[in-house]
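Listed below are the structures to be examined.
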Structure P
Amino acid sequence: MSSLRVCVVTFPFRPGVDSAWPLSELVRVLEKITDSIHLITANLPQDTPWPEMQLCDVGWSSKQQPTLLNVFKSIVTQFKFSYRLLQKTREFDIALFFGASTFLLPMLTARAAGRRLILVISASETKIAERIYEEKSWVAGKTAEGMVPVLESLGRRLCHRMIVYSPNLIKELHLEKYSHKISTAHEHFLDFSEFRVTKPLNERENLIGYVARLSREKGTLNFLEAIPEVLETREGTTLLIGGDGPLRPQVEEYVNKSDDKVKYVGWIPHDELPEYLNRLRLLVVPSYTEGLPNNMLEAMACGTPILATPVGAIPDIIKDGRTGFIMENNSPECIAKNIIRAISHPGLEQIARNARALVEREFTRETAVERYKKILDSLKQKI
């Protein structure tokens, strides 16, 4: 068979906000099964460990501008991506769009060049519109809310293969009609020498944690509103909040008005995360939308039980009362009720052990490589 060369296209990074870790993991998976990797993006963080690859950074300004200028900037950026793809078409066989499911012009460019197109779909398309709302651009938000589903739908029709993280995402994102070209895989894998149990659960205090982006789609404010009921009901409980994002001012204001039972520690560097996770008795993931949250998997590897909403791939990983806890919704009342239920559960330690065993089995680099290899091999045969 011929060699296999892949070009990964991903959405521009916003400096100081977006983590490049999932992309780094994807590249580390692909390097095991491809002959060469090209990466087209913008504002790629340099503090993330990158395997050897050919990088093309097209340049992109993240400065907030009036709505029409933002629309124009987005179109120009897509043309830049398309131009770079055209320059590289003789150097790759498969274009893999990762976190760039609305980049229709580059997708059309890849198809017109006769390249196979893979679209990795990890979360709800409403996420982008919600982030624009958070930036207080109402017109841009309404525009995104109307356009994003259209662009997503066109991209799904154009691609030769779609990859989703779990079966639940097919149902949640209404992808059933594309079932003939959907594969299930993920780029997530853990370093179990780093993410491991260093403090047994029965030796931990009743410390409840939220460690994620501070944003609307992550349910940050819902978690804050649940805190008073938890503290009132469970004496001796404390709470820790870690992360950064557009809702940081609200979080800081809330914590400053609270007593010492609620602590905000800011953004937690990845190499310090295992220490924090080993202090928690429960990690809460109250998101409105998710793909497959890495912080959840890392907490499970550290023996920390999870309480989460049933969105994205979460229900395929977290089984209530067996590998974690699922709450019906992310209303403050529901979060508080389920936090109390989870930390009072008599089988909490066994649930933590079950969760650790699951990630040890399913989230190794070898399993991620094997799943991606099967997908790429099937497309390789058609090149």
Structure Q
Amino acid sequence: MLDILPATEETPRDVASLGAVDCDVHPRTPQRADLLPFLSAYWKEIFDYRGVDRLELTSYPTSTKPYGRPELRGADENVEGLRKHLLDPLGLGAAILNVVGGVQAVYDPYMARTICEATNRWLASEWLDKDDRLRATLLVPFQHPEAAAEEIRRYADDRRFVQVLAITGTANPLGQRFYWPIYKAAAEAGFALQLHPGSAYRHSPTQLGFPSFLVEEHAQWTQGFANQMVSLLTEGVLDEFRDMKLVLAESGVSWLFAVNWRLAKEWRGIRVEVPWVKDSPEVLIERQVRLTVTPFDAPPDPDSEEGQVIIDCLGSPDMLLYSSDFPHAYPEPLGAWPRILPFAHAPAICRGNALATYPRLELPQ
């Protein structure tokens, strides 16, 4: 989250004229009252019986400053707020809504399934139905892969849902066979898989134990992204489902260089352990892994050539997707283009790459 230098006429810095697809937008997390209309009578009774409230439906301290721009307080409450503060000012062609709550931390797989199903219905009814520029990420219970696959198939014909949400802090590495019914259903329906910071609270977010401060966890989120990407690759998910893209949201980009290089090196030396990985890891990563540009972890100097160097290290500008991470707080204005990135790549990163990443994505006319 680095400061971006003031704009000049020679160096455009926003995306307002590009009809961008914003690949990471956060509406508010639904609460008990939001979900009740979408629950069966049994689950309404269970919610009362167990005292299910806000504490079970959220995971990170969303009221703290890093989670919201002061000028956007309340802008994520409803569609009108999104129109006023995001969709219209940025001239977006589409915005993909990501609800990242605490459902993956629920131990009861049947309650997790119920919360996911109710959240998806809430998203469709209260958001997607009210603006044709809105798209969404499908929430499914990773604790219950069979139910998750059923939910994916249930929405196969609703192309407003374009990807499936996974989090970095799962109970087990995402590549393991337990989760494969989810990927099979997603791939068959043309969904991408989005990996987003989050936790099921089964393990520490670091290899050394639980950190003391939020800043530590934020700085070390890349460990979760790296671990999950390597798992999905080495366990064979990316090779098995070659048409399914893996979208890393809010991951940054610079960490990928070292992991990519080390993974390719080790694969060449001990690939006998993973004979199903027939292509070198850097080939699979460039083919299937995509990263959102917010936050962009690079120096903000617009006169350097480091932005193009970063793209070259990644492999291709095709790997980057535009995102605002609305309404989370950053020093630069909402809709700002990362000044280190050559603006010549902006049309592809803001629009073309999203259309190539999401087979289900259809933009409103």
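Out of P, Q, which structure matches 24 when relative contact order in percent (Cα under 8 Å, 6 or more apart) is calculated? Among P, Q, the structure yielding 24 for relative contact order in percent (Cα under 8 Å, 6 or more apart) is Q. Figure out for me which of the structures P, Q the number 3.9 belongs to, where distance in nm of label points 7 Å out along Cα→Cβ at positions 235 and 315 was derived from the coordinates. This figure was derived from P.
Hey, log10 I(q)/I(0) by the Debye sum over Cα atoms at q = 0.16 Å⁻¹, for residues 195-322 alone derived from one of P, Q reads -0.87; which structure?
Values: P: -0.78; Q: -0.87.
The value was obtained from structure Q.
Here helix-only ellipticity at 222 nm (-39500 (n - 2.57) for each DSSP H run of 4 or more, over all residues; to 500) was derived from just one of the structures P, Q, and that gives -13000; the source is P.
Out of P, Q, which structure matches 30, 61, 9, 0 when P(r) over Cα pairs in 20 Å bins from 0, in percent is calculated? Of the structures listed, the value fits Q.
Just so you know, all these numbers are worked out from the coordinates, no wet-lab data involved. Here the structure is a predicted model, which means the values were calculated and not measured. Cβ atoms are built from the backbone, for glycine too; each structure is taken alone.
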